[in-house]
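Multiple structures follow.
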Structure I
Amino acid sequence: MGALYILWLREVKRYLRSRAQIIASLGQPLLYLVVLGFGLGPTFQKAGGGSYVQFISPGIIGMAVLFTSIFSGIALLWDRQFGFLKETLVAPVPRIQIMAGRTLGGATVSMIQGSLVIIISLIAGLRPVSWAGIPLAIGFMAAIAIVFAALGTALGASLQDMQGFQLVMNFLVLPIFFLSGALFPLNNLPAALKIVTRIDPLSYGVDGLRGALIGTSFFGIAFDAGALAIAAIVLLCLGAWRFSKIEI
């Protein structure tokens, strides 16, 4: 357990030390909130959808958690390149603890990032239906963070160089985000798109955040929580398996 705590703390410290990274990573959520939230707001309101900032904010929070957690896998490639991973793997510590510590560290960093985006969303115009929903929203943020931090770890353990990671991310992260319903309602979709959105784990995270923050849920909060729990178990097992296959 000591190794798990040390690796978790290392990931968090590495994030907190980089103030430039924190500020830069807030740029994209802020851009989406301002440009899309206020730019498409009148059109969304005329269509009977109400405030678009209110609707889009949970999706942008989910996006921030997604991007930060899954890109935590990049640190695994950096550690492999500079030798820190080798030093870690030769230590008399079970690899499952090493993987768990890195994954929880990435998830914690993602939750910090998501909390900052919640504050920005409140300033932009998000008005939760109940402040009691904030703890529930934090729970969904944690679930999203664990799911995609585990996926990032699995990808980082499977790839050998930064170029391959960037290629996979461009063909994986953006589709996960855009097909999650973060920017559009999930009802009345074409059949093919409806199937894809239901396969996407982020769909349930964003829907759960909407249910907690604005009282609107397409699948139902209980179903969202169950789907994320299953995705977390599957991806944690996948991440642990791929991490165990890393050769020193």
Structure II
Amino acid sequence: MHLIDRIATTNRLAAVCGLEKLGFALGMLLLALLLPPLPGALVVLAVVMLATLVVARVPARSYLTLMAGPLTFLVLGLVPLLVTVGLGGPWFVRIGLAAGGPQLALGVGLRSLAGTSCLLFLALSTPVPQFLGVLRRLHTPAVVTEVALLVYRYIWVFLGTVESIRVAQASRLGYCSFSRSYRSLAMLAAAFFAQTLQRARAMDHGLQARNWQGELRVLEDAAGATLLGVSLVAVTLLSTLSASVLWQRL
């Protein structure tokens, strides 16, 4: 089981209504986009991380591991906002700090971190069957939920396939030199394409044998929305908004 799936099914909020968690995540995301980045996005980031690490009890090490990828893209994306490149100088190229670059980079970085933390909270606290059940309650077209389920499932299947093929090639010294690495990579792509077609064909035959009518039914074991849960979500959102406004006025 993948790390995200394992955390989503074992955290403290796994049995909580998915509508409540979706409302919390989307509400916080909306606040992160509408409020000023400082202090609004910073407050949202702190509240969502508190909910993820303390309330849901997601391991901090796993959380940082999953945040490493988005953080890498964020840092690379902030570099063009910080520096300016022009012609001139002793080296014919002049690199300097952009006017207003640090403020702009700080705002973009805080908003991006806050938004990423909201989506990561939803992914780590809500199992996929529960999330699909929420989408069905919101009358999302069945084709959307089915494609989302199949894509999510087969992302990890395909990654596992690529990893197993690569390990088999590496154990046979398939990457000991540049030429061999190039040839092994081409063989990996060909084998992966063939296995992908085989898996797709087997899945299609299995669905047809079970008289598939365009929808995969999954078991939903989460409780329904409660007045207490909805009230807690509303109070948290209002408290976050109030704290951001008060901090900005100080």
With P(r) over Cα pairs in 5 Å bins from 0, in percent derived as 1, 7, 14, 18, 19, 16, 11, 7, 4, 2, 1, 0, 0, matching label from I, II: I
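For mean count of other Cβ atoms within 10 Å over residues 141-148, find whichever of I, II sits highest and give me its label. Before the final figure, lay out each step's value.
On the way: I: 27.1; II: 13.1.
If we compare mean count of other Cβ atoms within 10 Å over residues 141-148 over I, II, the biggest value is for I.
Distance in nm of label points 7 Å out along Cα→Cβ at positions 181 and 229 computed as 4.9: which structure among I, II? Let's see the in-between values first.
Values: I: 2.0; II: 4.9.
Computing distance in nm of label points 7 Å out along Cα→Cβ at positions 181 and 229 on every structure in I, II gives 4.9 only for II.
Kindly point out which one of I, II the value 3.0 was derived from, the read-out being distance in nm of label points 7 Å out along Cα→Cβ at positions 45 and 93. Please list the in-between numbers first.
Values: I: 5.3; II: 3.0.
Considering all the candidates, the number was obtained from II.
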Distance in nm of label points 7 Å out along Cα→Cβ at positions 61 and 133 - highest-scoring structure of I, II: II
With relative contact order in percent (Cα under 8 Å, 6 or more apart) derived as 33, matching label from I, II: II
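Read the figures in this text as sums done on the coordinates, not as results from a lab. Just so it is clear, the structure is predicted and the values come from calculations on it, not from any experiment. Cβ atoms are built from the backbone, for glycine too; each structure is taken alone.
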